[in-house]
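Once you scroll down, you'll see the structures, which are given as structure tokens.
Laboratory data are not the source of any read-out in this text; all were calculated from the coordinates shown. Owing to the predicted nature of the structure, the values given are computational and were not obtained by experimental measurement.
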Structure I
Amino acid sequence: MSAPVTEQRRESAPPKPPKPAIIDCDVHNAVRQPSDLHAYLPRRWHTYFDQGTPYGGAGVGQEVGARPQQDIFRRDSVVDGRPGGSDLSLMQEQLLDRHNVSKAIVHPVISVLRAPKEGPLAGAVARAINEWMQDEWLARDSRLYGAISVPVEDGVLAAREVERAADNPRMVKVMLPSLTREGLGNGKYWPLYEAAAAHRLPIAIHVAGFSGTHSATGWPTYFVEHHTALAQSFQAHVVSLVSSGVFARFPELRIVLEEGGLGWLPSLLWRLDHSWETMRDRVPHLTEPPSVIVRHHFAMTTQPLDEPDRAHQLLDLLQQIDMNDRIMFASDYPHWDFDDPDRVLPASVIGQDLRRKIFSDNAAAFFALA
């Protein structure tokens, strides 16, 4: 007796090809509760840390209107009231295994949202976060790589933590928030850059932070205003870093812009090049156009991706940026605006070769991942 037609079809159907391996450059892990860091934090600092640290700027909390959901996490990433990203097995199930993520670079939300930014407590907390990261995450899954947390507003203290934490080869970048007290070209941050360059570690500027205001004109009123204006801080840092001559002093230094968008970059580079052409005698340390400096020293991640309604306009934008070897995929797991790698940047729009570069090849080269 012949097999049913449905069985014949099932047997003859070719197996689905495996998903291409992905390198995800922006994944967030989290402590279940802040006291998880007590094991890594000297006892003298427990009470200070548990009481919380004041966020810089009187405008914090004055925004009217909320995020599209109650907190910053996907609902399905929250388990028993614990923050999204605090459960490794769930991260493995929802991201690493489901999307064939061969390597993920993680950094904890607490390092940019709650950790103090300067002083001895900040140094102790940064060290505790980095040790917790290595013990509780990197040691438990070989696909995970880490970002070094530092007290960003203290360049000397931050440099010391980079020197210490860089001993672990799985720590592959240094994490800074985008909302800082000064532009990142300011000399107070240079000791940090010297340490990062010496260890060939990129500086990652990630959206967040509380030591600076949230827009070019101060504190926003509405969350949608805040969320849209976050790209302003990235533009300011690009101009500050280039104009200050940081890259003339540290030619090996590399910067990756994370979660700041892409669409603003071409017009900024056009304007910056024009200003340099007309006032280059004021910046003799800049011996080549700013756009050349940016394309040599900077990279960026995709989430949130500026996607025009017309597909060809995305290709026009990428052509104007002219950095196809420096754009790297980021999912932003487990946040509510997570980018699903099965849906973003389809090959039908950008082509298979460029998709492979963005989803794996560029990051492997930029972070020197085997």
Structure II
Amino acid sequence: MTKLSIIGCGFVADLYMRSLASFPGIEVVCAYDKDRVRKDAFCAHWGLQSVASQEALFAKTPDGSVILNLTNPNAHSSINNACLEAGFHVYSEKPLAMKMDDAYKLHKLAKDRNLLLASAPCSVLGEAAQTLGAAIRADVAGTPRLIYAELDDGFISQAPFHKWVSESGAPWPYRDEFQVGCTLEHAGYYLSWMVAIFGSVRTVVAASANIVADVNNAPDFSVATLFFEQGIVARLTCSIVAPHDHQIRVIGDKGVLSVQKAWDNSAKVMVRRRKVFRRRLLELPWAKRFKLKGPTHPKVGRWGAAEMNFALGPVEMCAALQEGRPCRLSSDFALHLNEVTLAIQNSGNDTGAQQMRTKCPPIEPMSWAK
């Protein structure tokens, strides 16, 4: 059995537990949360050992194990640091840190201690993202020229979010959504896909705004143009105001690849080709599905807005440690995602270009996606 522990027993922790159950070789040693009532409810629901402190969790967790940091965003940096200092590998919920100075310190600490450090989201390792990458490598739509990615979730401040609770009774963390902002919460989903396939972003030109300022205390809308080192250009939009749209389109010389659902590991990858008809260039009205052959990874049924296996990231870390190979979700990858996301989040009304300082290579496709 591969053993790991959890710090943070809120809403997302239930999604991780449902996902970890799809991997019978993973055992959760114990869990901790500073909110004792929340911790006890979570541990009772999932049959986990509850510990009284972070130090007690470190003592119970086997040396060299992975700790999942599922706390609120503002606590990520300090808890990631404490776990690394204690000698554990860390998988952190997004973002890695709220400030780049803190992210750089975490990155250096992990490197100095020879520890793995990764951050969510891990849907980049899922079937939909890996299939999209395979379609691009197979030249299905020709040379990629432009990407349009949307992560708009509707007018969330008018939704009945007070009624949203997890399986063990944790409320949806709407304060994080409204105070931290949808860019930090959601940009990483498609950003991780694009960086995994095309490598580093060279330049970010972005703007963000607080549209519903009487409710949201952080940008609830952002739009960014991303210029990648490899030459591809992408537009990424995030909002909790615009109508729901989770589509990504990769526009190539031969046609368009598209995925309609960012939060569904089984979302279809479709290709729509172009044709000249009577002196007009048309995109054909029918699309063909691009599929991978053979099995991919365990699927988790839909719960709430997502149909994702949240355990793919931690399991990849554990597999890398067991096999003595580099982890696909490297600390360089996490650091670069953090930098690009913060560049978009903090752009405000200043749409000047920001040159990125960090770099990371494309990540190795999953073995079943090659």
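Compare Cα Rg over 2.2 N^0.38 Å, for residues 252-339 alone across structures I, II and report the one with the greatest value. Display every interim value, and only then the final one.
On the way: I: 1.24; II: 1.54.
Comparing I, II, the top value of Cα Rg over 2.2 N^0.38 Å, for residues 252-339 alone belongs to II.
Of the structures labelled I, II, one was used to calculate semi-axes √(5λ) of the Cα gyration tensor in Å, giving 33, 23, 21. Name it. Walk me through the intermediate numbers first.
Values: I: 34, 28, 20; II: 33, 23, 21.
Clearly, the read-out refers to II.
Match the computed value 32, 19, 16 of semi-axes √(5λ) of the Cα gyration tensor in Å, for residues 132-299 alone to one of the structures I, II, and report its label. Could the numbers behind the result be given before it?
Values: I: 27, 21, 14; II: 32, 19, 16.
For semi-axes √(5λ) of the Cα gyration tensor in Å, for residues 132-299 alone, the value 32, 19, 16 is produced by structure II.
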